[in-house]
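Only the coordinates and a few stated rules stand behind these numbers; no lab work does. Only a predicted model underlies this, so the values are computations on that prediction, with no experimental measurement involved. Cβ atoms are built from the backbone, for glycine too; each structure is taken alone.
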Structure 1
Amino acid sequence: MSFVMVAAGAFLGGVLRWALTRLLPARRGTLTANTLACLVAGIVIGSALPVLETALLVTGFCGALSTWSTLARELGELIGKRDWGGLVAYGGTTLVLGIVAVQVGLQLA
């Protein structure tokens, strides 16, 4: 049953990530998807939901919504352009917003 829950969550998270990356400029879509995934993960973890619901929401939904491989590619592109300021700004913003989003989620739970 866990497999089905993870798959269902992954489908929904993947569709939302796809929509965000189509509606927003490239890096903004990635940043939004990753930050939202951190927020939802914080809420779910803080709520201490049963295992199946956690599998659906954190492993499935948040796992598919967040896109660290795309983040790595985008950061790599900034390195390739030698855009050190952009690299630090984008990488730092992503890291800080992710941590803050998890903490906010935990507080909202």
Structure 2
Amino acid sequence: MASSAGSSKPVKVTIFQQTYTLRTSGDPVELEELAVSLDRLMESIAARTGVNDPAQVAVLAGLHLADRLRALERELAELRRRIEEKSKQFSLLLERVLEPPES
């Protein structure tokens, strides 16, 4: 959420029973949706673990999100690898199709 001093908008959000006023140069609705998502995650973690300390819950949420990010990065790398492989296959096929016939 990059912001420039002249165009940022304040947005109030509540995360884990704590209200924050944040600034965004982007879409305030998107920031609110992110905050709701984080709040739900932290509430879920607190309910499952019995941990109620906001700092500990935040660390657990951060680890959860880091794990999710790593999984998505691996998935993206695999998709890129498959696209590259298919691209090479299609290029070879196209070269064969476009080759002039041998006389």
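Here are the numbers for this structure:
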item: Which of 1, 2 leads on distance in nm of label points 7 Å out along Cα→Cβ at positions 12 and 44, largest value; result: 2
item: If Rg and Dmax of the Cα atoms in Å is computed and equals 14.7, 47, the structure in 1, 2; result: 1
item: For 41 (relative contact order in percent (Cα under 8 Å, 6 or more apart), calculated) the corresponding structure among 1, 2; result: 1
item: Answer label among 1, 2 for the case where helix-only ellipticity at 222 nm (-39500 (n - 2.57) for each DSSP H run of 4 or more, over all residues; to 500), calculated from the coordinates, equals -23500; result: 2
